[in-house]
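Several structures are given next for inspection.
Every number here is computed from the coordinates shown, using simple stated rules; none is lab data. Remember, predicted model here, so these are calculated numbers, not experimental data. Cβ atoms are built from the backbone, for glycine too; each structure is taken alone.
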Structure P
Amino acid sequence: MSISSSMNAGIAGLRANSARLGTISDNIANSATHGYRRSETAFHSMVVGSGVAGQGAYSAGGVRSSTFRQVDQGGSLIGTQNSTDMALSGRGFFPVTTELGARLNDGTSPLLLSPTGSFRLDSTGVMRDSAGNALLGWPVDADGSMPVYPRDNISGLRPVRVEMNQQVFVETSMVNLGVNLPASATLPDASGDSHLMTIDYYNAVGLPGKLSLEFTPQLDPLGATNTWSLELTDQGTGAVLGTYTVQFNDASGVGGTLQSITRTSVEGDDYDPATGSFEIDVGGQPINFFVGYYGEYGGMVQRGVNFSPVGVEQNGFGSANLVGLTVDAAGNLDAVFDQGFRRTLFRIPVVDVPNPNGLTARNNQTFQLSRDSGPFFLWDAGTGPVGEVVGYALQESATDVAAELTALIQTQRAYSSNAKVIQTVDEMFQETTNIKR
């Protein structure tokens, strides 16, 4: 009977609009929740009977509703004061795990996905968000190299843990010898005086030392030689580490660049033109000296009348204390030390799935993989389809309060209209009952 189906349709309408009211209220309640993804209710018509046009009787089927979360639509980014507040400039999620998963620390932690997070160190040095979820990342080797980790599983991921009271040092392994030698010092009437300089270095246990470099011009009364003798000495022991004869070009276009470097001592290694460097041994510690390539500027050059060792630098540092953490666009978590240098501790990958809207929503703005989401892949930030990591930032809620209030008005009107349908059907039933009287 059509009148009965009308009441059923009205009841279905009340039920569907009640579900929509629930998602709207949830969205408004989370309008200030960082990383929140809004929920939405979709309505679907129900057809009772054949549904063939022109048939004699019609029965109202009503409506049914389904809710889903728009995980692929995030909010805008806002700046913060915490260096380890992280958000993504595009697609993707940060890998996190539960408190229990952080204790496992063996690559078997349950994987959760978070669109943003205000991560801070807890009492044990584990980096957690405000809900207690631990951030996962790939550990970086002590020498700064990144091992090869699997991208389709989490066996290589570990909870990010930082010891704030740690002291580190970096032994010197490379020196960039950017020195300008005066061309005037190799003229026939030059004094022949040597030019001295020292370079600090750090040994294998972080203790400082000094290398002494002496540049002595070779003179010829018949003309400019453009030739120097370089002797390297360890000031601590007085040991000679290597002696080299350095010849510079004087031809147009390449004047002042290296022409040849010849080792003249037993100590040290020969100059390698392919790398532009030679290696010395300081008490069993190899140090590579980059002096430049033949015919190219950079490293050691000979020009003008001034001795200028302003381009000398080495990669070692003494004992230093950890003073802070930073994260770059590639997801590298760096420790900042009071000596002014940084060391990469972890790389935070970005998780992506084929269908983000198929993820299962969990508490605290996290999501879990499901059959509908598809398999995950771990990308380097800023590569493939995923966005870059943005430090000092959080992602706002995806809720548009104005749009939700407008939808609230529409839902209220629709609910009232369905209630009116039920009231009207009730009055019609009453009229039918009164016929018998």
Structure Q
Amino acid sequence: MNWLSNLYVVAALWAFDSTPARGQLAGHGGPVRAIAISRDGDSALSGSFDTSAIRWSLRTESAEQVLRFHSDAVNAVVFLRDGRMATAGADARIAIWTPGREQPDQVFEGHRAPIVSLVVSPDGTRLATASWDHMVGVWSLADGASQMLKGHTQNVNGVAFSADGQSLVSVGYDSELRIWPMVAGTPDVVLLPSPLNAVAVAPDGEIITGGGDGKVRFLTSSGHETGEILADSNPIVALAMSTDGALIATAGIGGGVSVIDRKARSTVRSLVAQGAPVWSAAFLPDNATLLTGGADGRIRRWNARTGDPVGSSLQAAQGDPLAAHVGDRGAEVFRACVACHTLSAEEPQRAGPTLDGLYGRRIASLPGYRFSDALTKLDIVWTPETVARLFELGPNTFTPGTKMPEQRIGSVEDRKALTDFLGHATLARR
């Protein structure tokens, strides 16, 4: 498992960040893995580790629709040319949505591992996907017909169409950048010095990629390197390009966001780091406003030209959900769990099921939550004893088939503190 895979798993365990929000969009219950902007700039679409996607109005700074279909993290989102939306995620499925409808119009399947990047062709007729099954997928939006492009030897992390739609660029953890012709032919393969996590193609055809060494590299449309700059001291996990191709934003695992002048090959702004990974970024059509998605579930808005956060009277601040339990050792043990679980059913759903009314409930029986099939076959009722056993043995051993990240609590005292805390903090609200 490579470092990006490890980071994906431990995202659920990221400590809660109580820094006041500077952005306008708060609604996800986990890291914001992807952001897309509609062509008119009025709407945003975000995908999260909490298994949901949200369509936002950027005029009113409010959620217009929550899209729930995927059974695992939503890693990639895109607006289609006809106004519909596509989402893809760790469940290896692609869902096509019409705004306002509760269920997808179509579902495409074919990958065998998480999909982490999704783009639409310039003519709007095809999708392309990058997956950790080492393959690149090309999908017809008309009928779902797919073609799987093989050649990468490790996780494929990014994909982008050329400006004319005649080729497709993919990058992977194998340090390869591949340029695939959309007609029959052999791809051009460029080996770069670092594992690659993201790629974009400018309107003039230039290819830009970001890697695990924190560098942004520039290549011609045929794959010849023309320059590089160090954008971050940490691995770059996402790239965004302004519509006019003038600016590039890089998002780093350390929380930094750099804004690069593409022609000058220089960093012109460094946005204030949040101290936790920034997983996603997208420019609005004005070529100046940037949205970033963080590990804290918030989407922040920035003026990329000045580096200033864009404020609003509708700013949403998320308080510490454990503020009422200061001094409780069990609450501190539980703090690693708040990225995925709420204590009350009244809070927005996060990546995992709410723990409201936990004790006495049979495993995988909570209505409205999509559990792994394997969990529905287990004969477990949650009690202080079974919860303690879960963290003594680890989820993979005690609940095989779970999507819960592997974690153990070695201390008997800490397990007792946690189960006592859950006993008084998760009483069902009736």
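Compare FRET efficiency 1/(1 + (r/R0)^6) of positions 181 and 341 (r between Cβ atoms, R0 = 35 Å, to 0.05) across structures P, Q and report the one with the greatest value.
Values: P: 0.75; Q: 0.15.
Result for FRET efficiency 1/(1 + (r/R0)^6) of positions 181 and 341 (r between Cβ atoms, R0 = 35 Å, to 0.05) over P, Q: largest is P.
Taking FRET efficiency 1/(1 + (r/R0)^6) of positions 101 and 301 (r between Cβ atoms, R0 = 41 Å, to 0.05) as the criterion, the top-ranked structure out of P, Q is Q, with the highest value. Once relative contact order in percent (Cα under 8 Å, 6 or more apart) is calculated for every structure in P, Q, which label goes with the largest value? Sorting by relative contact order in percent (Cα under 8 Å, 6 or more apart) in descending order puts P first.
Consider the structures P, Q: one of them gives 22.2 for mean count of other Cβ atoms within 10 Å over residues 109-116 as calculated from the coordinates. Say which. Value 22.2 for mean count of other Cβ atoms within 10 Å over residues 109-116 corresponds to P out of P, Q. When Cα extents along the principal axes in Å is computed for each of P, Q, the one that comes out at 140, 50, 34 is P. Looking across P, Q, the calculation of helix-only ellipticity at 222 nm (-39500 (n - 2.57) for each DSSP H run of 4 or more, over all residues; to 500) that yields -5500 traces back to P.
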